[in-house]
Each structure stands twice: as structure tokens, then as C-alpha cells.
Structure 1
Amino acid sequence: MKILVVDDMMSWREFHKTALEEIFIENGCSIDTADSARDGLDKLYENTSSPYDLIITDLQMEDDFRPQYAGEWFVEQIKNLPAYRKTKIVISSGTYNIKHIAESLNVDYVPKRVACTDREKYEETIIGR
């Protein structure tokens, strides 16, 4: 499993990395991280010949994508890349309207407060049980 985690907060990148390593301990996983939507997009371009299987992204990162969140912009960019058409995308954010945004982008989501308090729900969202 090849995974990309995009979040501007190092603590959240580390949280996801640790949780994902535990979830995929039996099958193993390779995890890359990015600290911005732009850095995440660079990682996607660098990996088109061997695309990510899973991308987890924050919504609220750089401020220069108004009126969208940077994470929304990033998800739209992912969906425009043919190599990533089958990649699972999960938004993890503390924003109040995460469900609405995820539904409008047709991706999965897990609120950060749920990610850190309900491991079963987090895992369910990530592996799609």
C-alpha cells in the first residue's frame, strides 16, 4: 500500500503515519508526507508511474486558494490526473462543514476529532469496511 498524507501540521502528519503503520502492519505500507497542497501535488507528479493507493489530506492549509480551502483545490487536482482515478481520497479536517465538502467532491472523510478519539471509525473510513 502506497500512501500520501498531506497536512500543514507536523503533529497530524505524524498521527496519520503512526495510525496507518498500525492499520497496515500485516501487509506493510509506504508513507510519504507533504506539508502543503502544492507540495502534495508535486509528490503526485513525481509518482505518476507508481501512483499512491490512498491519499489523506487536510482541508485548511495554505490561504491562497480562497474561496476554496487548499485541500479542496488539491482534491480537484488529484481527480484531474489519470494516474490517480482509482486512488482512494480521504479528507481529515476539523472544519465544521467537512461532510458537505467531502460529498461535493465525492470523497471519503473523517473529522479530526473522530480520527483521534474513535480508532474503529478511523480505520473503517481508511480501509472501507
Structure 2
Amino acid sequence: MIFKSAPIQRTVTIKKDVLDGILSFCKMNHPNEGILILRGKYKKGNIMVDGLVIPPFSHHGPTFAGFPYSFLPLDPSYVGTVHSHPTGLAKPSVTDLHNFFGFVSIIVGSPYEDDSVFAYDRDGNLLPLTISQEQL
């Protein structure tokens, strides 16, 4: 008999100043997509985002943003990515899911405000997202 454990329900907490940086980055790159790497910690299903990295050699356009993974230094603090959708639809595309990196993908839809930020797992399921003023 094979026993399967229940899947871990992931949650995402992001520092307010990091969110502000993400929103500014998205606005600066509009009308192109922008992409950043999320830094933080993952513990028992909780993803805590407390920093950002601009990926080396990233490329951007009106309908795409990406970077070559092979140029990233090995860093265990990478927990996922965040990218913008200039069209405003903040749902993961098939391409987004095929290029999933880390534990979470955050998508920010235009007009890039606090209420246009959504977190997804690698299957495209929406994850609970909390903004924190506290030190994580």
C-alpha cells in the first residue's frame, strides 16, 4: 500500500518595500514586460519574499520577458520570479508555466497597483498573498 501525504498549501508573504520596488520596475518597463528574481526564504509551505535581483542578460518585449538561467550564480535564496503583464491580465500563460522558476511566480497586471499583484504555483493555482510591513 502506498501512502501519499497531503500537498502543502503554500502561502506568499512579501515585504511592502519590495512590492513597491516591483511596482516601480513594472511601471518603468511599460509597455514592455519586465522580469525580476525574488529572494527570500521557503519554510514549511511559507514563501517569504524580502529582496529582488535583476537577472543578468534579461530580455524584454511587449509580450515576453525572460533570462538565461545558465548565467545565474548559485544562490539558495532565490524563491521565484515576478514579471509584468502590460495587457492587464495577470494570469499565467502556458509559456509562463513552462518557464517556472523556484517556488512561486508573481504576475503584476497593468496599471501596476497593490491590487494587481497575484502569486501562482507551478501548476497555475492562485496562492494567498500577504503584504507585510514587518521584517521577515
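Every number in this text was worked out from the coordinates using simple rules, so none of it is lab data. Not measured: the values here are computed from a predicted model. Cβ atoms are built from the backbone, for glycine too; each structure is taken alone.
The table that follows gives values for the structure above.
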read-out	value
Ranking 1, 2 by distance in nm of label points 7 Å out along Cα→Cβ at positions 12 and 28, the structure that comes out highest	1
Top of 1, 2 by FRET efficiency 1/(1 + (r/R0)^6) of positions 76 and 108 (r between Cβ atoms, R0 = 30 Å, to 0.05), largest first	1
Identity of the structure behind 21 (criterion: relative contact order in percent (Cα under 8 Å, 6 or more apart), calculated), options 1, 2	1
Which of 1, 2 yields 0.50 [FRET efficiency 1/(1 + (r/R0)^6) of positions 44 and 100 (r between Cβ atoms, R0 = 25 Å, to 0.05), calculated]	1
Mean count of other Cβ atoms within 10 Å over residues 52-59 from the coordinates reads 24.2; which among 1, 2	1
Structure responsible for -12000, with helix-only ellipticity at 222 nm (-39500 (n - 2.57) for each DSSP H run of 4 or more, over all residues; to 500) calculated and labels 1, 2 on offer	1
Per volume of the Cα convex hull per residue in Å³, the highest-valued of structures 1, 2	2
